[in-house]
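J.: The next part holds the structures, each set out as structure tokens.
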Structure P
Amino acid sequence: MDMSPLARPFPVLPEVAGVRRGVATAGYKNWVRADVTLLAFEAGTTVAGVTTQSKCPSPEVELCRRHLPGGMARGLVVNAGNSNAFTGMRGAEACARQVAEAARLLGCAPGDVFAASTGVIGVPLPAEKAEAGVGAAHAALGRASWLDVTKAIGTTDTFPKAASREAIVGGVKVTLVGFIKGSGMIAPDMATMLGFILTDAAVAAPLLQQMLASANARTFSCITVDGDTSTSDTVLAFATGAAGNGMLRVQTDAGADAFAAALHDLCRELAQLVVRDGEGASRFVEIRVSGAVSDASAHRVAMSIANSPLVKTAIAGGDANWGRVVMAVGKAGEPAERDLLSIRFGGVEVAAGGMVVAGYDEAPVAAHLAGQEVDIAVDLGLGDGRATVWTSDLTHGYISINADYRS
């Protein structure tokens, strides 16, 4: 598969104290590549997470939901090539067996191990391969790079996606590293596909959960590639505390605001990297809605625009068809007034007051749409609500990838 034209190079990432990495080949599909990942965390590591809003979640998602209230983690297992979703008791038992084996190898309780799987829906995770795979990954702990683990969790991804940030917490420098996979089935109501954030900061689980949920609402929940929400979407954050800062327990603690800002910034970059790898994508699109009656209303309008196949195909064709944006605003089911609405492409106002702008010159807008970065701004003229979301265009490549996905 060709690399996305919107790809970004893999960054140089720092180590995160208290985290060991291992990858191995379980052989979930007919390929020769690592497809199982194991992360091991020092005792005392806290955890937070957000999971899919899908009503058909995988056993791994359900396991994470059961384990998250405990707030502590010693391990993470990730499978690629098999989502294990919609697989009944057989899939649930395979997930439990793999997690139990990881816990045995790590010397911890199964409740301190988290799991995620991604790939084809409806095929049970082969338990024997899963157990053997996590055993091999455990034997390889300490030998896998950030690039190794990022590649190992991918499926239709065309480039590995990761980022890092630093913050000063109570006079101590802390490090955050995140890696993520996602390319299609991207319209999360919580998070995006599989994403994992590691930090050496000491953060109490309740505060980490609060911070991750807040960051998610403004990043992972603001992206869409195709309007489809996965059965397996999971984002987990692990804080080892190895940096030695004083434990952050409430938002008013010294350095908590700096850590939260770094976490949000990291999540935003990871979310945007997923959009840049949207299946078949040739353009990265930022959609900003202002003047709504509330931020929530603005978000729904923005997502209506971002998920419109007609808007997305117009962008793919470089067509400055602002009428399709009007259509998407109108169908969103949110308060909007035709004669107050204004639309801009690339900073150029194209429509306002219920009609096209007098003397509108389409040439600069067409030039903007010919580039890889597209900006659409909509002002509803009703209030102070605003939202920003990110999407990609919709090309023939998306059809080709998904028509042949299982083969």
Structure Q
Amino acid sequence: MEQTSPPPKAPVRAPGIALGRVLGVPVHLHTSVALLALLVTVMYGELVRGLLDLSAVAGYVAGFGFVLCLLGSVLLHELGHALTARHFGIGVRGITLELLGGYTEMDRDAPSPRVDLLVSLAGPAVSFVLGLAAIGVTVALPSQGLAYQFAFQLAVSNVLVAVFNSLPGLPLDGGRALRAGVWAITRDRHLGTEVAGKVGRGLAVGTAALVVWLVLIDWLRPVALPLVLLVAFTLWRGAGQAVQSARLGRRFPLIDLAALARPVFTVAGGTPLAEAQRRAAEAGRGDDVIGVADSAGRLIALVDRTAAEAVPEQRRPWLAVDSVARDVGKLPVIPLGADGEHVIETVRAHPGAQYAVTSGENIVGVLHITDLVQFLEPRRKMTK
């Protein structure tokens, strides 16, 4: 799978443990891999012990070796996405290997349906080639031995990954391919994302139902049920995030900083907080951001609304606005004429509660992240 940055309200996932760089791409190991390593080591260790009459220690060592091979296969799969994206000029922030595979984080979306299609299918293509190579090794090896079992399991796992990831539903790679197709036909990327996300939800439900049925008819061991249901849950969640992302994306072009940014009501430095709030209320500008000016009348700080509201009423007449203000030089800046995409990119690159909206060198307003999220998701209630 591959992904770009999340919407403004969503936290960026922690990259995990840094493993270094492969072909210039940062690679991280998510802590959830520890659970995968344990499950596969035990399950595969027990399997080869029964097949090859190995000791417990030898079986579990073989199981852990298989874990390393699986992670190597996942890394190559993700490198397929990363290198193809880089070929088309899309920056790659990194690859993270996690419990149910991995993901490649890119700094922007594909510029066209064709590029989106090629990037999305590069990963399954790599897995398919690895599966074919492992099949060739399996055929060449004698059927009794640990090397044969390794090659056979790698062949099966890579072919399954290639086939499953090619299913047409987000967040799978096939879902990105479906999105590219809908995008090419309708010229609407967001519609493509929403369609592929809804299909992905159907695949999640279908996967869960199929696995339960296979367990009930004794075609699948019950021990595999939790892991596969976790896969289905992850698919459902990823598909839901894709649908939400599409709905948010449709509103990006509608972002109007002139309407969203709150004006600044300026008072002199040293003014008591209660007095500043009284003046703003009397002027009918109680919702404005209170700014602090120096002796020359220059705006130097902005009152932090959350910090100001945390000050007890009885202390506000004795506390200067400067004490609950933030230096304007420390705020991320967004030009007043910036379009929606530029606003979102600034928020992604500089997460924060407030952004200075400027016209030339002057600050003409302040964008609150809560106001932006409320605009993007009108039905979402935010605490101001």
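Just so you know, all these numbers are worked out from the coordinates, no wet-lab data involved. Just so it is clear, the model here is predicted, and its values are computed rather than measured. Cβ atoms are built from the backbone, for glycine too; each structure is taken alone.
J.: Thinking only about FRET efficiency 1/(1 + (r/R0)^6) of positions 51 and 139 (r between Cβ atoms, R0 = 35 Å, to 0.05), which of P, Q has the largest value? Mind showing how you got there, number by number?
T.: Details: P: 0.75; Q: 1.00.
Largest one: structure Q.
J.: Can I ask one more? From which structure (P, Q) was Rg/Rh (Cα atoms, Kirkwood Rh), for residues 67-234 alone calculated, if the value obtained is 0.96?
T.: P
J.: Here mean count of other Cβ atoms within 10 Å over residues 323-330 has been calculated and equals 15.2, so which of P, Q was it run on? Mind showing how you got there, number by number?
T.: Details: P: 18.9; Q: 15.2.
Answer by label: Q.
J.: Given a value of 18 for relative contact order in percent (Cα under 8 Å, 6 or more apart), point me to the structure among P, Q it was derived from.
T.: It was calculated from structure P.
J.: Here is a follow-up. Given -10000 as the derived value for helix-only ellipticity at 222 nm (-39500 (n - 2.57) for each DSSP H run of 4 or more, over all residues; to 500), which of the supplied structures P, Q does it correspond to? The partial results should precede the final answer.
T.: Numbers: P: -10000; Q: -18000.
Comparing all candidates, it corresponds to P.
J.: Of structures P, Q, which gives 21.8 when Kirkwood radius over Cα pairs in Å is computed from the coordinates?
T.: P
J.: Oh, and also: Using FRET efficiency 1/(1 + (r/R0)^6) of positions 155 and 251 (r between Cβ atoms, R0 = 35 Å, to 0.05) as the calculated read-out, with 0.45 as its value, let me know the right label among P, Q.
T.: P
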